Structure P
Amino acid sequence: MKTFKRIIIWLVAIIVALVIIAFLLPKSYKVERSVFIKANNQVIYDLVSNLGKWNLWEPWSKEMDSTMKSELIGTDGQVGVVRKWNGKKLKDGEMSITAIVPGQTVNYDLSFMKGTIKAQSTMMLEPQGDSCKVSWSVEGNLGYNPIARYSGLFMNKMMGPDFEKGLVKLKKVSEERTGWPRIEQKMMEEKMVLLVRDSARSKTYEKVFAQAYAEIGAFMKSNNLKQNGAPFAIYLKYDTVTTFSVMDIGIPVDKTVNKGKGRVRYEKVPSQEVMIAHYLGSYDKMAKAYWVLSQSIKEAGKHEAAGPWEIYITDPMTEKDPAKWQTDILFPVK
């Protein structure tokens, strides 16, 4: 009996001692890892500020939990956007952007196990020469729970390797995208345009475009119209094997007209959501830009709603160096 009492007393003493020690332990924790990425700062920022693109590099992916499903609520890349997830292994959780300094930092709140566990995290970008130092940190308050205080001692060991794995993937994806054209998603304003529909193959493009623009130019002059933007072409059909295309070749104008003449017709293009690839280079090397744009549309959870536009920002008649030709390639999306 005395032995039993001694055991109880020792157990109580040990528990009390552990509790006292717990309250002497840090009441908060912080885990941080960094990596240097040789990529454009904006490319990296786009990947870390858009929660919908985290699946491209985060360590907690479907490879870890094939049952994981995620949902995005709000406008991605903006304060207030929320990403929720749930899976058998990763359980439930959510993250929400709380503050942004464009090109520099993204702060977000984390919540796990139906809000019983909370933390704050930051992605910080510091350009250094031709590289960028990316620091990923998370910190939280452990409160007065003794068990939580002890678990805080292991946070660095538990979360650090995941952060390292994620940053390695972020580095790989970012550096692969360094040569990509800049992608933009926006609402294109309503346009008043003059169009000529025609078709061409690679050998006849220059002649067909020159004739169409000449007809539109003559119509503009006779109707006292002014050009209100860069010339463009809307591709209605395109065969990658034969290079045969059917397109509406056009120029934006400053006011409406009652009707066209000959092949020239007038249309009002409504405002619409588009995704744009800002391409720089010769026309015969735009295939990669189209591929990048298609990938970006998928990553944004959008679908191509119509054929692509090519907006010819640079006039090749005045700029003879094809490497300096700027073309905006866009798809209406939904």
Structure Q
Amino acid sequence: MPPSTYKSAGVDRDRASLAKERIRLLARTTFTPGVLGDIGFFGGFFQVQGFRDPVLVAHTDGVGTKLKIAALLGRYEGVGQDVVNHCVNDIFTCGARPLFFLDYMAFGRLVPERVEAIVRGMAQACRSVGCALIGGETAEMPGVYQGDDFDLVGFIVGAVERDALLTGQGIRKGDVLLGVPSSGLHTNGYSLVRSVFRIDAQPSVLERYIPALGTTLGEALLIPHRPYYPLLVPLLPYAKGMAHITGGGLIENVPRILPPGLGARFRLGAWEVPPLFRLIQQAGQVEEGEMFRVFNMGVGMVVAVAPEAVAAACRAVPEAVTIGEVVEGEGVTLTP
């Protein structure tokens, strides 16, 4: 019987070293003036610059079971964009500028080309918002993850001037809620989608062309999470609060920015729900209320502004449309 090795147990250090060298090359393309040192040390160094009285804003999030779709189709770059954009969007709701990003990737079987594709997507997303990818962790964990299963998580730190921090505390009754369109499902609701279309049992359904979507189901489901930071920076002077519409939809995310005693009322006809959401609803006979608790339903970000600031805010971001208002009470109401 040959001697046992780490490789015979399912962990290939040579593959890991190759993957890490590819990561290092891609990460360097995101470096900003605040980065000190290089990839590969035991910690990443970043010097905060350009702020008078900075407040650091930190967040972590993952891509969820959208990863299963990516693995089935062998398309990984988009989920790298997803994890960065999701994290950037979340800290941007506080008005924060992204500074640096770290990732965690774990695989049942580490394939350097897959790792490279994911990091290529992360690097592209980081460059688009001026955020540095300064480190992370890549692990091969057979027994925890099976076959092509993997997990992907991001960690971000941004900064905002203390006197510009957005908390929603200035929101008042009568303020207007602007909606900014999403690019698709983003990174939420994929467990329901996989159940509705029986994707795990019949992966070929992902290759089916859907006329209403103008593409295959798989391509529609892998559209990357939209980055709102570059788009909405011009709207910041008018914003009293921002909600990133992730898991929980409008129903659960908007109340997070509202002061006690205030709720939100949305008019369902104020924006067009994209065909993908209606396709899911019809295929799974999903009730309307459940759709709005699981998916963003075509609205990726909600911004609260004073009534007198609506015109200027919409000039700053023409895609923003009035979809609701702040009212007395609690929670969210959806009206025709």
Problem - Origin of the derived value 31, 24, 13 (semi-axes √(5λ) of the Cα gyration tensor in Å, for residues 38-237 alone; candidates P, Q) - result: Q
Exercise for the section: Out of P, Q, choose the structure whose coordinates give FRET efficiency 1/(1 + (r/R0)^6) of positions 94 and 222 (r between Cβ atoms, R0 = 41 Å, to 0.05) equal to 0.90 when calculated. Expected result: Q
Handout entry: Given 5.8 for distance in nm of label points 7 Å out along Cα→Cβ at positions 86 and 318, calculated: source structure among P, Q
Key = P
Handout entry: Structures P, Q, by volume of the Cα convex hull per residue in Å³: label with the highest value
Key = P
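Please state which of the structures P, Q yields 155 when volume of the Cα convex hull per residue in Å³, for residues 166-205 alone is computed from it.
P
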Completion exercise
From the coordinates of one of P, Q, relative contact order in percent (Cα under 8 Å, 6 or more apart) came out at 16; that one is structure P
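With Kirkwood radius over Cα pairs in Å, for residues 190-245 alone computed per structure, which member of P, Q shows the largest figure?
Result for Kirkwood radius over Cα pairs in Å, for residues 190-245 alone over P, Q: largest is Q.
Only the coordinates and a few stated rules stand behind these numbers; no lab work does. Owing to the predicted nature of the structure, the values given are computational and were not obtained by experimental measurement. Cβ atoms are built from the backbone, for glycine too; each structure is taken alone.
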